[in-house]
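What follows is a group of structures, each given as structure tokens.
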Structure P
Amino acid sequence: MEKPTISILVVDDEEAILEPLSRVLEIEGYYVNTAADGRIAINMLQTLPFDIVLLDIMMPNVGGVEVLKFIKDQQLDTEVIMLTAVHEIKTAVECMKLGAYYYVTKPYLADDLLALIERALQRKRLVIQNKGLRRQIASRALPSNMVGENKVFLEMLNLAFRVASTDSTVLIQGASGTGKELVANFIHINSPRKEQAFLAVNCSSIPESLLESELFGHEKGAFTDATSSKQGLVEIAEGGTLFLDEIAEMPLAIQPKLLRFLQTGEFRRVGGNKNLKSDVRIISATNKDLRLETAARRFREDLLYRLNVVTLELAALRDRKDDIPLLVDHFLRSHAGTKQPKRVEERALELLVKYDWPGNVRELENVLERAAVLSQDDVICLDDLALPLRSGSIGESASGGGATGVRAGSAISLLDIQKAHVEGVLASVNWDKQLAAKILGIRVNTLYGKIRSYHIKSPS
């Protein structure tokens, strides 16, 4: 796709201003709509997204101040520049207190107005980025770059790079902790949409009653706590990319609405009766087999076909062990900050390579971060690793951290290793399940499930 066109709404009751101003803006490459009064402007703002509104203050019937209040009450991601006569400057300043970006006095120079529009667009981009950060502030940030030389990993990355230049929907499949959001962001920053927003939402972390509002927004009064209108992620991410993590957990009741949006680009806010449009690329991810979910009638087959135009399979870390030394070096450097990064002794690195990593790359990062904190000097040794094994011998017992021991030379299954690892982490944090889940790279409810299935008993 081409770079998204910037849309501007010019609102003024003077035809002598509307026509020449629109012509100047169109020559500059902006997409321009005009409104001769505030009432028409409000109707247009309810159905079309605008990046900038150039708004006259004094108009008959509905004036500029009322239109500005409407924009801010609806929490639209639209920057407003007031067009004012010299004697209205006091009112223009009051408009800035209400949320207008700035004002220009008539008559104005085209170059000055164009420069002001560009600065307003820069602020709009920052506002969208900050909204995205606030929505994701509780989630754990992933590394900013891709690390690995494994053949399967590089083939997946190559496919991701090739599909990035298109607008096709992408489904990313892989176990928890393999870096699905990282790959989604990689696609975004290599796409024509890279200058626009990248927003992510975890479909399993938001209650069903709120997920539709999070995605599509709601109107004032749509439900008990809806004291004002709110834009959804599909509006905020206009022109950019929306990443739907754990898509398999999306409730069946919301799936048809997402399908309609994918088919038409249209949606309705909760409690609304008007069709709105947004140009957003959808990337989704899951650690489940969506075909099995479809067979079990927990996921719509037609939605699956819309989501997986291109499917990327992320390998588990146990299938790309040749990348573990590279990842170890990367994580130790990234967590060292301005300090000299620590190094891992040879026996400890051998153990890291041999371990099967049920929590994948995220678990490796957490183990290394903990080891770097607990190690007494610049070298991370076996005893610093919160793993059930402490030497190059697969069957040797853990000597610390409370892990369940397995005698050297005895047969040991992957289940035994995983159970011992979970026990060791729980013991090392005094059974703080929130912290243990973070170290393991899993959700707390998943940890509770492992405790039950492994029959792990609390010491208390």
Structure Q
Amino acid sequence: MLFLLALLFSRIDFSTILKSKKPKVKFRTLSEIIDSDTLRVLHDHNAINYFSYRGHVMGFHYDMATELAKHLGVKMKVMLCNNFDEAFELVNKGEVDLVAMNLSVTPERSQRVSFTIPYSVSRQVLVQRKPANWQQLTRNELMQRMIRFPGDLARKEIYVQAGTIHEQRLINLCKEIGDTIYVKIIPGYSTEQLISMVANGTIDFTVSDEDVAMLNETFYENLDIQTPLSVRYDLAWAVAKGNSTLLDTVNLWLETFIRSANFKVLYQKYFLSPKATVRLSNEMVSVIGGKISPFDDIIKEEAQTLGWDWRLLASLIYQESRFNPSVVSWTGAFGLMQLMPETGRAFGVSENSSPKEQIRAGVRFLKYLDKFFYDYVPDSLERIKFVLAAYNVGHGHVLDAIRLSEKYQKNPKVWRHNVDSCLLKKADPAYFLDPVVRHGYCRGEEPYLFVNEIFDRYHQYKNLLP
């Protein structure tokens, strides 16, 4: 019996069993991404990499990834994650294609994902608060009051962002100094938020990449970031382990882009410009104040009467006026909702009306259009796209596109790839001279892009303000 068991176990390939337990990496190749017309990008939500400012979605990595998507000729779909370990899991599960964050390249991480070529270098620094009377101290006196040696961190509490290399670095420092450092994590908090907490006295220490710390130091004068905790390392993006077709293409693009004037402008804009510090305290930054615009409360109230998500209405208002209640277009359209003068008169508003009156009148016009298209498009969510197009170009041109879609055997109740494509054709004499077309020529690209851009921004707003 023992002999048979020994024979049985001798035939088991334990290396195969161990390999089978390793999670299988899934990813979309470059050709699959191109075919889908969408690059799925993972960002972290903070006041540098991805945020909205006065309704405009922006960020260092967001702008870079947008340029990459343009280079590939695809759209970009953004997902958010503020935990780097989760980010690596998501890309290896195939749920995203690219992790576009400030990723420190380490040997351990390189076992998990494939890194691009570096776009920059950095190092870890200790972020601490200067004493209350720091302005009265000499340079030497200030130096003596600050922690300058890793050994002085023994028995101190240091807060770091989850999933960063800062946690592991502090664990290694414990071994190096032969004492305990209490590493604390507040789930969901970004490094920028932790730096702010150091500045306002909520916590005493955090660790940051030096470039991020330098930006925050220009805003919070009471911060000290002069104590390095690591050697310099590369910063890069990441794709799923083994996704060579995407990696090679991104690397070729990065090689050119990081030497371009465009990259220098972006780096200046987000890290070096004095204006960059404004967003670190501005309540119109989604990370700081959780707001899209100064009119959020009014938009929320009016969107409720319309039955829309307020972030969708906010996206429409941004598209029309960039939240400027005083703007007047060359056609005479005015205010936040860019109503034409005759439409404004019909709903009781003018250029001199208050922002609340302007939004309320625009919402009443949207309700009118929704009622108009009720019988044409029964589905309420689908009907929003028809309403937005009509808001931009007039309901007559949208009706023409509906009739064209019926004639050419497309679905007249569905916008995407059906009625929208027929609206685009209204710039072609072969279509705008068709007997079913009653309102003639229309530059259909404008309402087509209008609807798409509003919904794209709406999805971004949902990411930023869930």
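Bear in mind that the values in this text are calculations on the coordinates, not laboratory data. Small disclaimer: the values here were computed from a predicted structure and weren't measured. Cβ atoms are built from the backbone, for glycine too; each structure is taken alone.
If you line up P, Q by relative contact order in percent (Cα under 8 Å, 6 or more apart), the top spot, with the largest value, goes to Q.
Which structure, out of P, Q, was FRET efficiency 1/(1 + (r/R0)^6) of positions 96 and 256 (r between Cβ atoms, R0 = 35 Å, to 0.05) calculated from, if the result is 0.90?
Among P, Q, the structure yielding 0.90 for FRET efficiency 1/(1 + (r/R0)^6) of positions 96 and 256 (r between Cβ atoms, R0 = 35 Å, to 0.05) is Q.
Tell me which of P, Q gives 27.1, 91 when you compute Rg and Dmax of the Cα atoms in Å. For Rg and Dmax of the Cα atoms in Å, the value 27.1, 91 is produced by structure P.
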